[in-house]
Structure I
Amino acid sequence: MTGTTARRRRPVFVSIRIHAPVDRVWELTQEPALHARWDARFSRITPTEPLPGGGIRFVYERRISGARLSGTGTTIGERDRRDGTRTSALRFDADSRLSPLGRGRGYWRYRPDGDHVVFTTGYDYEPNWGRSADLIVRPLIGWLTAWSFDRLRLWAETGTPPERWPLRCALAMWRRDRPHAARCDRRPSSRRIMDAAPRTLSGLVHP
């Protein structure tokens, strides 16, 4: 991959404000079985082994119309940062070219703000299907991430299980009680999204 190609590719950025304790948001996002329930990018997330120095290795899968897209990942979280925020770093890689997303890396950031938590992600990946296809895939993945973040918000704020809102509910744009990607901020203040990643990302082993 050339430097020019990398510069043309903008990482995915999504941020949402959640009216819930940070411990609750942390639980719903860090527990693999709970994570897979609200995040429409996954059907299952299974931890496989601890990593030296902290963190875990895991396998993930997404089932779409009978197809099974799978891959492996590594992640590590920080709960006790001096600035009061929490972070989670991630590296992942797909098992086959059936997945439009190849090797990638990203982070979550949890910033307490009064009775709310500002939950933010930034991530990037190598397109498995080529740059042309990624012009369609990347905005779609960004939208799916945002829709999932709002499904998480509704779960954290109301206690309603995310299974109440399957992905087909995204078409019901007129319903205020349904998840909407538009509730998320998807425009970062800087184009250098990955520069905001925690230090733990640079030391995290590849899957």
Structure II
Amino acid sequence: MKRRSASRKPNSFPAENVFERWTSEQMRPYQEVEQCRFVNCDFSSADFSNKRFIDCLFERCNLSLIALSGAGMQNVAFQDCKLAGVQFTVCRDMLFEVHFDGCQLSYASFYGKRMPSTSFVRCALTDTDFTNADLSNAVFQECTLNGAIFSATQLNGADFRTATGFLIDPDTNPLKKAKFRLEGLPGLVTKYGVIVE
């Protein structure tokens, strides 16, 4: 199978590589999954440890609490998926690249992950942990970030213009050239007791 450039979100798949309503049992035999689209699958609490996903799309899937220890995520997109509590921090670092659109990522963790230019579009990121992550030039488009943890997070050039609910400490998170709207200002100055009207 010919591989696409890793910088392009996967969006076309051979007909034989489209799988609907799969369960974790059907996924169990596969260690490397390339250029596949999974639709309406229930993988909740599945063990994907040490599996490798390349140029894949998960669409309307339940992946809450999946185990990803040692898993490879190379240019993997998630669209309208449930990913509550997923610990992306234990994925392999090499070639790690993910995209999220319309996903529920509450209580997920990206602790220490290097993921510059990652796009989060219309995602719920309540209590998601971004501690020590590199999110430079990442985009948080129409995302809710209530309780999300930003601590020593690289946020230079990140776009928060349409995001809501965030609290980010400028003293502990690099924010050079990060983009915010005026109404997002309270999320940056709350710790100083400043009142923005």
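What follows draws every value from the coordinates through simple rules; no lab data is involved. Bear in mind that the values here come from a model prediction, so they are computed numbers and not experimental data. Cβ atoms are built from the backbone, for glycine too; each structure is taken alone.
Given a value of 0.70 for FRET efficiency 1/(1 + (r/R0)^6) of positions 121 and 169 (r between Cβ atoms, R0 = 25 Å, to 0.05), point me to the structure among I, II it was derived from. Numbers along the way, then the final one.
Working: I: 0.70; II: 0.50.
Clearly, the read-out refers to I.
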TODO: Of the structures I, II, report the one carrying the highest value of Cα Rg over 2.2 N^0.38 Å, for residues 25-72 alone.
DONE: I
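Tell me which structure, out of I, II, gives 17.1, 58 once Rg and Dmax of the Cα atoms in Å is calculated.
Comparing all candidates, it corresponds to II.
Who wins on mean count of other Cβ atoms within 10 Å over residues 57-64 among I, II, i.e. which is largest?
If we compare mean count of other Cβ atoms within 10 Å over residues 57-64 over I, II, the biggest value is for II.
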Task: Test item: helix-only ellipticity at 222 nm (-39500 (n - 2.57) for each DSSP H run of 4 or more, over all residues; to 500) calculated as -8000, pick one of I, II - done: I
Open item on the list: When relative contact order in percent (Cα under 8 Å, 6 or more apart) is compared over structures I, II, which one is greatest?
Closed with: I
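Taking distance in nm of label points 7 Å out along Cα→Cβ at positions 113 and 129 as the criterion, which structure among I, II has the greatest value? Numbers along the way, then the final one.
Details: I: 3.4; II: 1.3.
Going through I, II one by one, distance in nm of label points 7 Å out along Cα→Cβ at positions 113 and 129 is largest in I.
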